[in-house]
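Some structures are shown below for you to check.
The numbers here are math on the coordinates, done by the rules we state, and not lab data. Keep in mind that what you see is a predicted model, and the values were worked out from it rather than measured. Cβ atoms are built from the backbone, for glycine too; each structure is taken alone.
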Structure 1
Amino acid sequence: MGKLLVVVPNGLSDGVVSSQVFDKFEGVEDVIFFMRKAHQDSSALDLKSIALVSTFFEFVKELRASDIVYTRSVFDYLYVYFLVRCLLMKAKITIDVRGLVAEESRTRGRGNLRYLVLDSLQTFSVRSANIVETVSENMKKHLESRYPISVSRVTPCLVSKRKVRRKIIDEGNGALDVSRFIYVGSMSEWQRFDMVCKILSNFDSEYSLTVVTRQAVKATTILERFGLQANVVGGDWEVVREELDNADFGFICRDNNLVNVTASPIKFLEYAARGVIPIMTKWVGDYSDIFHDCAVVMEDGAFVNSSDLKKVYTQETLDLIHRKVSQYVW
């Protein structure tokens, strides 16, 4: 491969930087990371074994010496592209398309001008890159049908193999006498926590709900609107892991649009890795198809009931989830 320079994007959470950037290149020789100062100041990241540069001059020096530069942001790609071209460097540039920035802007209700600018930037990046990677088979199909390119590799968001466990049902404890639900994520509209609440407001049996989010006030407001009660908590992965290990089913609801169909939400694998059976819509990237036989996949406008959940909550289902999720690890 030669010397590799990895550009860590701004705006990623510490957890994503650790699990989706550092873990991706664990074991790769001769790799160095370009990381802005803000990330380096974080106490949540273990940087002891990571080779880092942070200043512009250090970056240019490493760029000159690199054979391949890995980027996963349109803006980072353009930054690297013009430096490489202007300074006549040898490096080949990889763009790893983790999302469709123009479509994401549209789903958030931004203006048409912004959409056109972002779409032009992504088009230029994908068509001019030496190597194109992406996050899902659905994304690969979309890119190859729209542009005259060939995607070199599909790498979904993966979890560390250290996070995966095989869950065993304790039949002696009356499994699913009370369904234990969990929701992990933000209160952004596209994550559809309101859909989760609507489903539970029509649920036909006793249940408990845990919500793990950094937006506790907003979560509580939405819960109150639907007349629901929940244990709302926030915290790092250790908190998330503890709550997942005490849950049976986890919600991941998405609308039918190009952003969701081509995505690879890490939340899905975090549920599955801990033996939490996903309850999801049909629009969760590749996973709605891959895990259809060991998850609860809802039709549009449908609800779930306790009898449906009891049918799927078996050791056979949990073992199938474990086998499948074990293929999605670093």
Structure 2
Amino acid sequence: MKKIGVVGAGYWSQTHLRAWSQVEGATVQCLCDTDEAVLKERGAQFQIDHQHLYTELEELLQYEDIDAVDIVTKPDTHREIVEIVAKTGRDILCQKPFAQTVQEAQDILKTVERHRVRLMVTENWRWLEPFRQVKLHIQSQIIGNIQQIRFLDCKYATPTFAPDRAIPQPYFRTMPNLLFFEMGIHWLDVWRYLFGEPVSLYAAATRISPYVQGEDTGVVTLKHEGFFGHMDVSWASRRSMANQRDECPIEQMIVEGDRATLILYQDNRLVLRQTDGTERVLSNGYKFNMEESFSRLQRHFLSCLQDGTEFQTSGADNLKTLSLVFAVYESLRTNQVVDLN
């Protein structure tokens, strides 16, 4: 049984803790947060005894017999926390984005290498079942060679961030880089998982909501050897919904091949469209189950610790995704195509 310590008791810790409760072979033994009120609330919610709640990370690491630490805090805290944890020899699961710059990411990787511990980034989007299905069918060569990709993700969020309204992550309002830093890292990781490494990209973005400082809608064109793709994403797209706030994004993906087209519709049906226009449903009913995606990546984390295999989203691999995020911002700044080679 692997014993896990969770650092960070904020909004997303609930998803992590619920997911861990579904993972055989692991138990969350202790929890840490600098905000004592939040810490006690989350401890009570998940039945973590008060003697295993800490406001000081060093105390948790000194007194708790744990195997690994799950970091669920903001990116600006990750470098320091990883340094503290790595010195004690515990393996680390770290929430994305795991660093604020490429240099900081490289420094974090040097830290874990120096202390001979393992680091995996909590990147759950590739573990969502609809994308796993897309991957399987691309690998089957059912569509042949990829020619072009179109990806859409939109929801209505930032226009609801008025100062007098409580939101789960209020720091979103003041992030200078918002959409692509916070969510783009998910989309770009899925893109790499499905289609491999792009060779160049061009991005355009803008801010629609008056309640945020960073961009909340944008497009990215990614060029690969032999094909290209277009990503159209927004946190400020109006939706038909009762309360004008929707936590579930509309996702759609179209992958054109030289034999057929693979379409992930907004209702999560995965369809194969033939050259004559006929469609065949390949899978139906798979949901964007966030909690299950976290449980899957947590099981993967434990499995790789057990058998010594490489994490799918190791720090080194996720640095490639993070580099794409910063390439997007470079393109936005320069209004130029960024050569990724």
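A value of 49, 31, 22 for Cα extents along the principal axes in Å, for residues 62-141 alone, calculated from one of 1, 2, originates in structure 2. When mean count of other Cβ atoms within 10 Å over residues 110-117 is computed across structures 1, 2, the figure 12.0 traces back to 1. Looking across 1, 2, the calculation of log10 I(q)/I(0) by the Debye sum over Cα atoms at q = 0.09, 0.16 Å⁻¹, for residues 70-197 alone that yields -0.37, -0.96 traces back to 2. Have a look at 1, 2 and say which one yields 19 for relative contact order in percent (Cα under 8 Å, 6 or more apart), as calculated. Answer by label: 2. Tell me which structure, out of 1, 2, gives 29, 55, 16, 0 once P(r) over Cα pairs in 20 Å bins from 0, in percent is calculated. Attributed to the structure labelled 1.
Given structures 1, 2, which gives the highest value for distance in nm of label points 7 Å out along Cα→Cβ at positions 214 and 238? Max of distance in nm of label points 7 Å out along Cα→Cβ at positions 214 and 238: 2.
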